[in-house]
Structure I
Amino acid sequence: MRALKTALAATLLVVAPAALAQQQLSIATGGTGGTYYPYGGGLAELINEHVEGYDAVAEVTGASVENMGLIWRGDSDLALALADTVYQAYNGTGDFEGRKLENIRALASIYPNAVQIVTMADSGIESLSDLKGKIVSVGAPGSGTEINASTLLEANGITYDDIDARRLNFNETADAIRDGDIDAGFWSVGPPTSSIMNLATTRDIRLIGLSDEEVANAKAEEPVFAAYQLKSGLYEGMEEPVQTIGIPNVLAVSSEMDEELAYQITKTLFEHTDQLIAIHPAANDTTVEFSVESTPIAFHPGALRYYEEVGAEIADRQRP
C-alpha cells in the first residue's frame, strides 16, 4: 500500500508542473453578430493547437474602444480593434484625448473592415444625405463602428443633430431594422457578417453606397480610411457592387507581453491562416503583405522578429 501511495505521489509531482505551465490567454473581440468574435475564436483554436503551454479563449466585448482599455489595463492579453481606434489610443487623440495608451503594440493587421450602411429596400433612403431626419443606429457605445460612423457623417456635413442616433450592437441593429424601429444602421465589420446575412434572408434590404466625393471627404478626415467595394451577391438580393470605405483591423497586445510568446502567436497566425479561413472568409486577407502595409502603430518586438525573418519591409513608424 505504501508503495502505491509513493507511486501516486510521484505521478502527481510529474503532472502538476505541466498543468500549472498551461497559461490562460484572453482575446478581446466584439459582439457575437460581427466578425471579431468568430475570428477571435479561430485564433484561440490556433494558439491552443500550435503555441505550447497556452490556452486561449475569445471573450465577447464592446469591441474596439473598450478593447484598447482592456489591453492597457492588462485585463486582456490580445484584442481586435479598428486601425483608427488603435491609432488614436496609441497617440492619445480622438476618443483617447489626454490619455495616451503608450503600452499598446501591434502583432498584425489581419483584414479590412468595411463600413456597411443598411436600410430596407423600400425605405426611400438611397444616399448618405438621405439619412438626415431619420432614426439611425450608429453602432454600440464605444465601438469602432460608432467612431467610423460619426467620422464619415461629419466629414460629409452630417452631425448627430441631423439624425436620431441610436447606439445598438450589430444584432440589435438588424432586429430594429427588421421590426421597423429604425430606418438604417451602420456596421463596420469584415464582410460578409452574420447579422446582415440573417436580415437579408427575411427582408429585402439595400446597402447605401458612397460617392467618390464622400469617400474622399472621409479619407481627408481619417487617413486610415480607404475606398472599398462590397461585391455583388455579398448578401441575398444584392445585385450590384456597392462602394464604401474600408478600415484595417489590428491584432493588438501590450508591450509587456513576453517576446517569445508574441513571436509564436504571430508566426502561428500567418503560417496556419488556412484554418482561420475555414472559420471566416475575412481571413483571406490575413497576409504578411497586408499587415505591413496597413498597421498604423509600432509592432511588438516579437512580431518584428517574425516579419524580419520572412523578409518583410518594416516602416520606421512601425518600430518601437
Structure II
Amino acid sequence: MKALVVGGAGFIGCHLCEALLKEMEVVCVDNFSGTARGPVSRLEGKAGFTLCQADASVQKELDRVFGAEAPDQVFHLAANSDIRRSASDPEIEYRNTYTTTFRVLSCMRRYHVKRLFFASTSAVYGDKRGVVLTEETAMLSPISYYGAAKLGSEALIHAFSYMDELEALIFRFPNVTGPGLTHGVIFDFIHKLQKDPGHLQILGDGRQTKPYLYVTDLISAITGQMKAVKPGVSLYNVGARGSTSVKRIADLVCEEMGLWGVEYSYTGGESGWKGDVPGFCYCVDKIRATGWQASLSSDEAVQRTVREYVRGQKQMGTGER
C-alpha cells in the first residue's frame, strides 16, 4: 500500500506521515508556503518515505505527483492554516482550502484512486451555541471563510464519491494540540510571554471555551477508521472529553513558564476575531460507538502540550528569561 498525504508537512500531517510509515509507503506532498521544512525532514531518508514539493492547488503539479507515485489512498490535509489572515482575504481559502480539494478529487478520478481521508472542521456548523452538534445537525451555516471552504469541500467529496464510487472518510476536527504545534492560542501565549513576561494580551474576553484534542489521539482515530472505511462517505465528529477556556489556557501557560502575577488584558467581545466561534458543544457518540475514544481529556491535552512545549523551548535555550 502507498499513501499520499497532501499537506503532510504541517503539524498534523507530520504526525500522520510518521504513523502511516509504520505500515506502508508514504508520499508527503506540501508546498511549504506556511510550513517549515524542519519537522518533516526527520522522516527523510527513512525507507518507504518520499517528500514532494508541489502546490496542490495547481492541477499540473498534482498530476505530476499522482502520475509518478500511483498512490492507493489519499489523506487530504492541505488547507489554509492562518484562519485569522483569511478573514481579510477570502481568496486564501478559495485557493488553499477549496481548490486543493477539487484538484485532489480530480486527480483521484483521473488515476482511479478510490480511498480518501479528508480533514474537515467544526467550523462548518457555524455559531451554534446552546445546540449539541451531531453529524446529522441540519443547519450547517459557517460564519468564517475557512468554515465555508471546508463545507464546500465536503460537498465536493459527496458528489465525487457518488459519481466515481469513492470510499471517503471525513473527520470534523476540534482544536488539535500536541508536540510540534506551530500556531494557535497555546503557541501565541507562550511566545507573547517570552517577549513580555509581565503582561499577556488575550483576544476576546477569555471565556471562549472549546474542546482540545491531543494529536496522537487524533492520529489513532484516523488510522483506525481508514482500515474500516466503507463505500460512500463516512462522517464523524472527533474530539475529547470536556472543553477548555482561553483564560484556563493562559493560567496553565503562566504556571508552566513559572510566571506569577502576570497582568492579563482583554481586547473584548465574545470572539477573538470576526468569524471565530467562541464556543460549541460537540457530540462524539458516533465515533465512540466504533470503539475509539481519546486517551486525554481536553484539559489534559492542553496541559500536556503546554508542558512539552515549554520544556522544549527551555532545552533549546529560547525559553529562558
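Please treat every number below as a calculation from the coordinates, not as lab data. All values derive from a computational prediction rather than experimental measurement. Cβ atoms are built from the backbone, for glycine too; each structure is taken alone.
Assorted remarks:
- For Rg/Rh (Cα atoms, Kirkwood Rh) computed as 1.05, the structure of I, II it came from: I
- Sorting I, II by relative contact order in percent (Cα under 8 Å, 6 or more apart) from high to low puts I first, with the largest value.
- Structure from which 15.4, 49 was derived, Rg and Dmax of the Cα atoms in Å, for residues 49-152 alone, options I, II: II
- Structures I, II, by Kirkwood radius over Cα pairs in Å, for residues 129-232 alone: label with the highest value: II
- Test item: distance in nm of label points 7 Å out along Cα→Cβ at positions 209 and 241 calculated as 1.0, pick one of I, II: I
- Sorting I, II by FRET efficiency 1/(1 + (r/R0)^6) of positions 193 and 305 (r between Cβ atoms, R0 = 30 Å, to 0.05) from high to low puts II first, with the largest value.
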